[in-house]
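A.B. asks: Okay, got some structures for you below.
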Structure 1
C-alpha cells in the first residue's frame with residue numbers, strides 16, 4: 001500500500017472515530033472547521049488519534065494547521081514518508 005493511501009485510510013478512520021460516525025465519508029475538499037465542524041478540542045482529539053497511528057508527533061506548524069481533509073492527508077503522507085526514510 002502506498003503512503004498516500006495509508007494516510008487517506010488513517011485520516012478517514014480517525015475522522016470516523018472522532019465524530020463517532022462509522023458512515024462518515026468526507027470529501028477531500030471538505031474544510032475541517034467550516035464543513036466538518038471541527039473545533040479546537042475536536043482537532044486535538046483528531047491529532048492525538050493520528051499521532052497514535054503514526055507512533056510519532058504530527059509535526060504540524062501551529063501557525064498553519066491543515067485546512068482541508070486533503071491538507072491533513074498530505075501532512076500524514078509526508079510524515080509517513082519521513083518515518084520510512086528514518087527506518
Structure 2
C-alpha cells in the first residue's frame with residue numbers, strides 16, 4: 001500500500017506570500033522578505049519531517065526573491081523619476 005504524506009503548510013504559505021510580493025506594488029518588499037524567511041523555515045521543516053511540498057517551497061522562494069527584485073527596481077525607478085523631474 002502506498003503511504004500518503006501530507007503537504008507542508010508553510011510551503012503553501014510561502015508560495016502565496018511570494019506571489020503577493022510580486023503583485024503588490026511598492027509595499028510588496030515586506031511580503032517578499034517574509035516569504036523568503038517562511039520558505040527557508042519550510043525547507044528545513046520538510047527535511048526533518050519528510051513531508052511533501054519541496055516544489056512549493058522552491059517556487060515560493062523564487063517568487064519572493066523575484067518580488068523583492070521587482071520592488072527594489074520600482075523604488076529605484078520612482079526615485080530616479082522624481083530626482084530628474086523638477087518643479088519650477
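Throughout, read-outs are computed from the coordinates displayed, never taken from laboratory work. What you see is a predicted model, and the numbers here were worked out from it, not measured in a lab. Cβ atoms are built from the backbone, for glycine too; each structure is taken alone.
A.B. asks: So distance in nm of label points 7 Å out along Cα→Cβ at positions 26 and 42, computed for just one structure, reads 2.8; which one of 1, 2 is that? Display every interim value, and only then the final one.
C.D. replies: Numbers: 1: 0.9; 2: 2.8.
Derived from the structure labelled 2.
A.B. asks: For structures 1, 2, calculate Kirkwood radius over Cα pairs in Å and state which one comes out highest. Please report the intermediate quantities before stating the final value.
C.D. replies: Working: 1: 13.0; 2: 13.9.
Of structures 1, 2, the maximum of Kirkwood radius over Cα pairs in Å occurs in 2.
A.B. asks: Work out the source of -19000 here, i.e. which of 1, 2 gives that when helix-only ellipticity at 222 nm (-39500 (n - 2.57) for each DSSP H run of 4 or more, over all residues; to 500) is computed.
C.D. replies: 1
A.B. asks: Ranked on distance in nm of label points 7 Å out along Cα→Cβ at positions 34 and 50, which label among 1, 2 comes first with the largest value?
C.D. replies: On the way: 1: 1.9; 2: 3.3.
Max of distance in nm of label points 7 Å out along Cα→Cβ at positions 34 and 50: 2.
A.B. asks: For which of the structures 1, 2 does the calculation of mean count of other Cβ atoms within 10 Å over residues 10-17 return 22.0?
C.D. replies: Working: 1: 18.9; 2: 22.0.
Value 22.0 for mean count of other Cβ atoms within 10 Å over residues 10-17 corresponds to 2 out of 1, 2.
A.B. asks: May I pose another question? 1, 2: which one has relative contact order in percent (Cα under 8 Å, 6 or more apart), as calculated, at 38? Numbers along the way, then the final one.
C.D. replies: Numbers: 1: 42; 2: 38.
For relative contact order in percent (Cα under 8 Å, 6 or more apart), the value 38 is produced by structure 2.
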